[in-house]
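A.B. asks: Please find the structures below.
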Structure P
Amino acid sequence: MVLETLEPRLVWDIFENIFTKTPRCSKKEERIRSVLKEYLSKEAASRGIDLLIKEDEVGNILVKKPPSPGMESKPSILLQGHLDMVCETDRTDGFNFETDPLPIRIQENSEWVDSEETTLGADNGIGMSLALALLLDLDTEHGPLEVLATVDEETGLTGAFALKPKELGIESKLLINIDSEDLGVITIGSAGGGDTVLSKRLVKQPVPPDYQFFSLSVSGFFGGHSGVDIHLPRGNANKTAARMLSALLDEIPVLIVEWNGGGKRNAIPRSSEVIFGIPREKTERAQAILDSERRDLEAYYKEGEKPIEPDLIIEWNVQGVTESFSSDESQKIIRTFHSLPHGALKFSPSVHGLVETSNNVAIISTTSDGISLQMSTRSNIDSELASKRRELLYIGDAFGWDVNQGPAYPGWAPDPANQFLTFIKDKYAEVLGKPVKVEAIHAGLECGILGAGIPGLRMVSIGPTIRNPHSPDEKVNIRAVAILYDVLKGILRDLPAI
């Protein structure tokens with residue numbers, strides 16, 4: 001045990017022994033679902049607790065617990081989070097997220113828990129641990145209590161979209177989503193979003209004998225969550241590589257052999273590598289152009305009192321290859337990737353500091369059949385989301401790509417005047433000892449989908465402090481977890497008839 005000294009003991013025990021020992025990349029949650037159901041059944045029996053555990057056809061799990069004695073008249077409440085995690089690592093030899101426990105640790109400052117060179121999965125493992133602990137904690141007083149664990153939130157919101165509340169047996173009209181990442185903040189609205197995939201089926205051809213080939217690598221960016229961190233001045237490795245190649249293309253023909261970068265649609269790409277060729281007679285000029293671009297990028301990201309990206313590395317080496325894409329298609333690939341927008345594209349005119357619309361140029365991949373690019377677009381305004389995705393469609397069409405856009409998921413419109421929020425806000429402030437902040441966020445939450453499926457549902461989202469989710473620098477604040485547990489216990493105990 002690594003976290004056995006931390007409080008609340010039950011929460012950290014669940015987080016370590018269930019969630020960090022069972023990595024659960026999106027769409028690969030079979031093990032965690034099995035482990036979770038077995039653990040709950042065993043622990044409930046040993047504690048004399050009556051739990052009803054149900055699972056639907058896509059893998060969503062609902063756990064229902066009867067009210068504490070004397071609490072039968074309280075309204076039913078639903079605590080909700082997701083089972084999957086973003087699996088990212090900085091380890092040069094990789095990490096087997098399908099089999100290996102996460103290498104968790106308490107940082108030397110004793111303030112944070114993280115994982116050595118991998119994502120921690122506190123998003124949303126710590127939220128689920130809080131909810132499950134409340135089911136098993138014999139000191140918790142509550143009315144009718146439901147806990148919903150959805151699947152595949154990170155890569156498709158599959159569980160939320162497929163949820164059939166009546167068939168699964170959800171009765172609550174009050175919901176606390178435990179997937180937020182700032183203590184002292186109540187979220188009451190979030191962005192909608194949708195993916196765009198550009199793909200080309202291409203056949204490679206033998207390379208010209210008078211061409212020299214290189215492998216260009218961009219690495220060391222912080223990356224981060226494409227909703228939470230998209231407004232920060234962080235680099236996108238795919239866009240940086242595209243910038244360098246586009247500078248070459250202004251003067252020199254370029255042949256693309258292979259391009260791979262990014263790992264998750266909702267993570268800002270930290271690294272990107274492209275293999276390309278140029279006429280051998282242009283090598284000296286190409287080196288000068290690349291050197292100039294590298295100097296400019298390093299000056300922007302690495303210089304000054306507070307460097308934006310201090311670990312940025314841009315390097316290239318000679319590479320031997322036999323096949324490449326055609327000159328025409330290579331040109332279209334570079335121009336497309338350089339033209340696509342990335343980052344915070346528009347800020348809300350009504351909510352200060354809130355990113356309204358953004359786009360993440362997320363994953364570039366090359367296969368034997370061709371090349372593809374996946375993007376994730378978000379907006380708190382559905383019409384703006386539709387407009388931006390249409391813009392991406394037009395760019396793809398203009399450069400001859402096959403464009404696939406799946407259905408967008410809805411945003412969650414704020415409702416700041418409801419009684420449930422007022423109660424949560426007051427109870428939270430009482431436990432925290434100071435006022436709490438109420439806000440809408442640019443990240444996507446499942447609340448919009450759940451609210452559409454359960455008419456009349458009143459919702460808030462809260463969570464302990466998590467930093468750098470979706471990256472190997474992810475960490476969760478120890479003290480914040482303890483405080484939020486007390487907040488949740490107070491909410492369940494004192495929930496009025498709403």
Structure Q
Amino acid sequence: MIDVLLNVFSPSVLVSIIGGVLAGIAIGAMPGLTSTMGIALLMPLTFRMPPTEGLMMLIGEFCGAIYGGSITAILINTPGTPSAAATLIGGYQFTKRGESARALGISTVASFCGGIISGVCLILIAPRLAQIALKFSAPEQFALALFGISIISSISGKNMVKGLMAGMIGLLLSLIGMDNISGYTRFAFGSVFLMNGLSFIPVLVGLFAMSQCFLSIEELMVRNRITEKIKRVLPTKQDLLTILPTVIRESLVGTFIGIIPGAGGDISAFVSYDLEKKLSKHPEKFGTGIPEEVAAPESSNNGTTGGALIPLLTLGIPGDANTAVMLGALMIHNLTPGPMLFVEQSFIVNSLFVGFMLANVVMLIAGLSGIRAFTKIVSIPKPILNPIIVMMCVIGAYAVNGNYLDIVVMFVAGIVGYFLVKGGFPLSPIVLALILGPMAEGNLRRSLVMSHGSWSIFFTRPVAAAFILISVFSFFLPIVRNLLAKRKEAKA
């Protein structure tokens with residue numbers, strides 16, 4: 001173990017970890033440039049590095065980018081990464097009150113705790129958790145996606161009908177493109193570009209970032225009046241005590257969801273946000289900017305980082321898109337993931353475990369150190385800030401596939417998002433449905449093929465049946481709460 005620590009704390013490895021984390025934070029904070037893209041960009045740099053140094057850089061980028069997405073989500077209401085889409089629901093409310101530093105501090109600490117807790121799970125119970133996740137086949141994946149979609153009723157707030165309508169828009173958009181079972185093209189209108197469906201990142205950037213720019217144009221020559229005097233960057237003792245139960249709960253939720261192949265931080269963030277709202281003693285405050293609604297998604301989506309590495313290292317199965325790219329990096333360095341990796345390359349595996357924990361420590365230090373600089377963004381006048389955001393949106397949309405038509409999609413999504421916001425429609429349900437729609441449809445079809453068309457497969461498998469029951473409860477509980485609240489108001 002001493003050899004492992006000496007290796008990880010050697011100057012070259014430390015530089016790799018720090019460089020990876022800082023690059024990840026920068027990439028994650030730029031709308032459209034996802035953590036997966038960051039790993040893909042850095043991977044060529046690792047070809048000539050020793051395996052430990054190269055893999056440490058990629059792990060550092062992974063951790064940093066997932067956290068970095070929350071910075072722009074909180075400051076300018078634009079998620080830097082898809083996994084930060086749930087963070088902006090309450091995070092931007094802090095900025096509107098002039099408390100962006102407080103929200104960033106909570107986000108940083110929650111992200112650190114989520115990464116550390118998932119790292120502990122990675123070290124202690126990796127093989128056992130991976131075996132549980134492997135039991136998730138098509139019916140369980142469909143039930144999990146259905147549970148995620150049921151959250152739409154919770155994140156819609158008081159505009160329940162409009163939220164459900166927004167969710168339907170997202171589901172309809174997810175149907176565009178080629179059917180992944182039959183190969184039949186749907187709603188493509190003869191366009192080759194639409195045969196693969198709408199790329200998620202341009203739509204996400206357009207809905208949140210471009211629509212926000214269009215809203216700001218209405219007051220283009222007005223300076224941003226959000227001002228804030230930064231007195232401290234560390235969360236207060238009261239905030240830490242408030243978020244502690246949330247962080248522990250949702251870090252474990254994120255770790256488990258991260259283990260499930262095909263899930264990821266964007267799904268776990270929304271699931272944790274919804275779970276925390278249901279467990280809260282004051283659910284009516286969600287959406288107004290309280291510590292729990294920043295801590296829940298951030299601890300969860302960072303919890304998926306360690307969770308996603310568990311099936312990758314133990315079974316050679318990527319937990320998400322990020323670890324799918326890392327699988328290629330492992331193979332390039334002649335490391336074959338699986339049980340034998342722990343026997344034949346135990347030194348490198350143990351180094352990765354320690355390096356993962358160290359990367360989260362570096363992320364905490366870098367995040368807290370940069371809060372004062374991050375918050376300067378909100379003081380930039382809108383006539384200067386808006387063109388910068390538009391430029392970042394264009395770069396982010398184009399960088400996904402290198403296709404200029406993605407820029408067109410981004411602008412169209414921005415215009416649609418502008419009118420939806422003006423009409424009082426929440427945007428988060430569209431994003432959630434767009435993410436989970438293909439996952440739900442594909443696994444539903446595969447499940448019915450497995451059962452020869454019988455729907456009983458979803459109720460004879462305990463895990464799938466449990467998720468479906470939870471989904472029904474999750475969907476109708478907010479509706480019942482709203483009806484009861486309206487009755488009380490009517491009686492009063």
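A.B. asks: Here Rg and Dmax of the Cα atoms in Å, for residues 56-143 alone has been calculated and equals 17.5, 57, so which of P, Q was it run on?
C.D. replies: P
A.B. asks: Continuing with this model, one more query. Given a computed value of 24.0 for Kirkwood radius over Cα pairs in Å, which structure among P, Q does it belong to? Don't skip to the end; give the middle numbers.
C.D. replies: On the way: P: 24.0; Q: 22.8.
This figure was derived from P.
A.B. asks: Sticking with this structure for a sec: If helix-only ellipticity at 222 nm (-39500 (n - 2.57) for each DSSP H run of 4 or more, over all residues; to 500) computes to -9500, which of P, Q did it come from?
C.D. replies: Computed on structure P.
A.B. asks: Taking FRET efficiency 1/(1 + (r/R0)^6) of positions 192 and 384 (r between Cβ atoms, R0 = 25 Å, to 0.05) as the criterion, which structure among P, Q has the greatest value?
C.D. replies: Comparing P, Q by FRET efficiency 1/(1 + (r/R0)^6) of positions 192 and 384 (r between Cβ atoms, R0 = 25 Å, to 0.05), the maximum is at P.
A.B. asks: On to the next question. Distance in nm of label points 7 Å out along Cα→Cβ at positions 240 and 256 was computed and gave 2.8; which structure, P, Q, did it come from?
C.D. replies: Traced to structure Q.
A.B. asks: Taking relative contact order in percent (Cα under 8 Å, 6 or more apart) for each of P, Q, which is largest? Don't skip to the answer; put the middle values down first.
C.D. replies: Working: P: 23; Q: 28.
With respect to relative contact order in percent (Cα under 8 Å, 6 or more apart), the highest-scoring structure among P, Q is Q.
A.B. asks: One of P, Q was used to calculate mean count of other Cβ atoms within 10 Å over residues 72-79, giving 28.9; which?
C.D. replies: Values: P: 18.2; Q: 28.9.
Of the options listed, only Q reproduces it.
Each reported figure results from applying straightforward, stated rules to the coordinates on display, with no laboratory input. Computed from a predicted structure; not experimentally measured. Cβ atoms are built from the backbone, for glycine too; each structure is taken alone.
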